[in-house]
Structure P
Amino acid sequence: MAREKFATQVDSELLKQMRALAQSEGRHLQALVNEAFADYVEHRHQQRARPHVMAAYEGSHARYASVYKKLAR
């Protein structure tokens with residue numbers, strides 16, 4: 001896996017907590033940051049419906065809107 005260095009700034013208290021967590025788990029801070037990035041990206045992808053799913057939903061809703069209204073009652 002290719003790695004790339006980057007620089008950023010983060011809240012000092014949050015960084016302190018991350019360092020303490022890394023130390024308590026016997027891991028490098030880099031490993032926790034990488035894991036946090038991966039978790040964040042996965043979470044964001046799960047929140048968005050895939051375009052083809054949304055297209056199918058919108059098509060179904062347009063076609064069967066009256067049925068859905070009756071079912072909702």
Structure Q
Amino acid sequence: MADEQDDGQIYRVVINDEEQYSIWWADRDLPSGWRAEGTEGKRSECLTHIGEVWTDMRPLSLRRRMEQTAQK
């Protein structure tokens with residue numbers, strides 16, 4: 001029985017310059033501003049991977065600002 005989230009498509013995990021993750025269809029060109037992270041598979045596999053690696057949802061620019069403020 002297929003996972004409810006799996007639709008038979010192959011997806012890839014993508015990441016943007018703010019280190020935010022998403023999934024994108026593996027057979028389509030990536031949208032502007034996103035690059036392949038290296039993981040491909042079923043939708044559920046990609047979402048599981050994102051859940052494991054994306055532990056801080058804050059955008060990179062916010063994390064950097066907060067670090068700079070903390071160092072002052």
Structure R
Amino acid sequence: MSLEELEAHVKKLSMRATNAKMNLHDLAEELPTDWQKIPAVAAETYEVFRELIAARNDLKAAKQAAEEA
């Protein structure tokens with residue numbers, strides 16, 4: 001993946017992470033309604049943040065490699 005593609009991927013994941021965070025927040029505010037959804041919403045939020053952190057690390061490594069080249 002090129003540096004530009006990595007940056008776009010991180011931006012997309014960042015937007016997904018923000019959306020997942022808000023979904024989890026909204027669910028928490030509405031408790032005890034829909035309490036059964038907590039595991040699924042939390043798992044989705046966890047996964048998108050895991051992907052985001054990995055992509056940010058990849059982007060950081062790519063930028064460092066580009067600077068060294």
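Here, each number is a calculation from the coordinates, and none is a lab measurement. Because the structure is predicted, anything quoted here is derived from the model rather than measured. Cβ atoms are built from the backbone, for glycine too; each structure is taken alone.
Given that semi-axes √(5λ) of the Cα gyration tensor in Å, derived from a single structure, equals 33, 9, 7, which label among P, Q, R identifies that structure? Source structure for this number: R. Of structures P, Q, R, the largest value of distance in nm of label points 7 Å out along Cα→Cβ at positions 24 and 48 belongs to P.
Assign the value -25500, calculated as helix-only ellipticity at 222 nm (-39500 (n - 2.57) for each DSSP H run of 4 or more, over all residues; to 500), to the correct structure from P, Q, R. It must be structure P, since only it matches.
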